[in-house]
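Structures incoming, each one as structure tokens.
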Structure P
Amino acid sequence: MESLTEAQVTRSSASRRSVSWARCREELLPVFTRSETWRALAAGDIRSKYRRTVLGPWWITATNGITALIMGLVSGGFLGAEIRTYLPNFMVSVTIWNFISSCLNESCFTLISAGGMIKAVNMPIIIHVMRMVHRNFIILLHNMAIFPVLWLIFPWHVSLRLIFLVLGLAAIYLFAVAGSVIVSMICVRFRDVPPIVGSVLQVLFFISPIIWEPSQVRGGALVVALNPIAYLLAVTRDPIMSNPVPVVDWIVAGGLVAAALALAAFIYTRYRARIVFWA
């Protein structure tokens with residue numbers, strides 16, 4: 001009987017460690033079944049931050065718009081670029097980048113900060129990550145409101161390619177979710193990782209075609225080809241600017257998102273039960 005009990009315990013432990021499609025579906029189902037929860041929490045975070053202010057959440061748009069405008073004018077002047085064409089491209093690129101980098105930066109502390117709630121409330125852990133990502137997505141949509149104003153000042157050609165923006169936003173949203181799940185679970189276990197993530201994001205900012213364009217930098221085309229962030233920027237920025245997006249960019253961006261989602265699902269399903277001890 002004792003050996004049987006030990007065997008049962010061994011099988012139970014192996015079952016908890018194993019990752020299967022059924023278990024993955026069960027663990028990640030709250031993303032859809034509890035979507036009202038994390039969407040409401042994200043909207044509540046925005047409202048509470050700007051409560052009793054005159055502009056409310058539109059302070060986000062004003063602050064980021066002014067910051068991006070100053071950065072664009074300064075960097076464009078250093079590069080000797082034509083401001084009428086450089087500034088719109090820069091402001092669109094930096095807006096998209098801010099969403100991706102904010103999600104990955106905040107994900108370093110999402111589960112750490114929610115440690116008390118994770119231990120006290122029976123809530124699917126992934127809701128904390130979805131709440132953070134969706135909050136940043138709301139901020140992204142607010143920041144995108146400046147694009148029509150920018151178009152009135154520095155008009156560029158607008159075409160039906162704009163409809164592909166929906167696919168681009170879906171791609172960066174899914175990538176942000178997957179990346180945030182991966183980073184948050186690594187950081188809640190290893191507390192030395194957040195500074196490394198911050199440093200990597202700083203490097204990615206400078207080697208991505210945000211401040212510069214490939215034609216302005218020697219070897220810029222090679223850097224873009226090897227930089228995964230460049231593809232996510234391309235499928236989101238180029239439809240806004242009505243530039244054609246090569247099929248290769250869509251394929252690479254889609255493959256990157258699919259790989260990130262698969263890795264996030266594996267890590268979350270494999271280690272979700274341990275987060276309560278790590279947080």
Structure Q
Amino acid sequence: MRKRFTIGVIIDSNKLGDEERAFLRVAKRNNIEIVFFNANQEILEKELEQKAKRCDIIYNDTAEYIALELAKTLEELGKKVIDCTKIYYYQEDKWMFFLHCKRHKIPTPETILLSDNLEAAKQELEEFNHWPIILKRVYGERGEFVAKANNLQEAVSKILGFWKKGNERLPIIAQEFAPSDSYRVTVIDGRIMQTAIKRGKQWKKTGCHSMKFGRFKIDSKLKKIVDKTIKSSKIDVCGLDLLKKDGKWLLLEINAEPSFQFFDSQRDKLIQAVFQLLKKRSPK
């Protein structure tokens with residue numbers, strides 16, 4: 001008797017939440033076994049290897065950095081992880097993603113990479129001259145290490161704050177600011193599965209800073225941007241964050257391990273699409 005198709009799911013919660021319970025619910029309907037790998041708990045290599053042997057394929061459901069290390073470990077143990085950590089690492093780098101967009105002619109906010117020498121960074125910002133600007137560390141999650149500066153003095157203060165808070169001088173980008181709602185497009189296996197407008201009273205509307213969600217329709221220009229981005233990035237499961245400036249779409253960033261929590265009524269449908277993708281991508 002053939003064993004059930006088994007999916008390993010990387011999570012980062014001390015207890016099962018709504019999303020984890022949804023994975024179990026949809027798996028039961030599809031006669032699939034789920035094995036959770038919790039990045040929040042102690043990770044023992046031998047134990048990890050034994051659990052990994054049970055899995056046909058692994059799905060990473062969290063963007064926490066420790067989860068990325070866990071995913072890389074599972075890859076070293078010979079398991080296929082969706083999405084591949086090499087793709088994730090490159091696309092999640094905000095400077096690399098800007099260069100990727102420019103190379104593929106995907107509209108995105110004007111962006112520069114700042115020197116870690118403060119005097120040189122000040123000169124670069126003066127020459128950039130796109131006030132107000134958004135400052136971001138090249139790696140970050142949930143809007144952390146993202147700040148708005150209206151002038152050079154504020155920008156210097158924010159940069160020093162990043163360095164002090166992070167206790168290290170990780171690279172920072174400066175990006176033109178476009179006052180806009182945040183538009184999320186969730187894509188699974190090349191298909192647009194969900195849209196969500198993220199609204200809020202603050203200028204920062206992505207991630208946990210959004211207050212209200214709504215849906216929006218994909219127009220032909222946005223469809224071309226999404227298709228080109230997915231084809232060039234090679235990410236199977238992702239959320240694209242976009243802005244509108246003067247009525248035109250700008251792609252802000254691509255998020256691997258996107259949240260499925262915008263609309264409860266659609267969560268099972270998204271997880272079902274992930275399962276179909278994982279069966280298709282499974283080495284067995």
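Out of P, Q, which structure matches 2.4 when distance in nm of label points 7 Å out along Cα→Cβ at positions 138 and 170 is calculated? Can you show the working numbers first?
Details: P: 2.4; Q: 1.1.
Value 2.4 for distance in nm of label points 7 Å out along Cα→Cβ at positions 138 and 170 corresponds to P out of P, Q.
Assuming -12000 is helix-only ellipticity at 222 nm (-39500 (n - 2.57) for each DSSP H run of 4 or more, over all residues; to 500) as calculated from a single structure, say which of P, Q it is.
Checking each candidate, the match is Q.
Once mean count of other Cβ atoms within 10 Å over residues 98-105 is calculated for all of P, Q, which comes out largest?
Details: P: 21.5; Q: 15.4.
With respect to mean count of other Cβ atoms within 10 Å over residues 98-105, the highest-scoring structure among P, Q is P.
Just checking, which of P, Q has the largest value of FRET efficiency 1/(1 + (r/R0)^6) of positions 186 and 242 (r between Cβ atoms, R0 = 35 Å, to 0.05)? Before the final figure, lay out the partial values.
Working: P: 0.35; Q: 1.00.
The structure with the largest value is Q.
A value of 28 was computed for relative contact order in percent (Cα under 8 Å, 6 or more apart); which of P, Q is the source structure? Numbers along the way, then the final one.
On the way: P: 28; Q: 19.
Label of the source structure: P.
Read-outs throughout are calculated quantities, based only on the coordinates presented, and are distinct from any laboratory measurement. If you're wondering where the values come from, they're calculated on a predicted model, not measured in any experiment. Cβ atoms are built from the backbone, for glycine too; each structure is taken alone.
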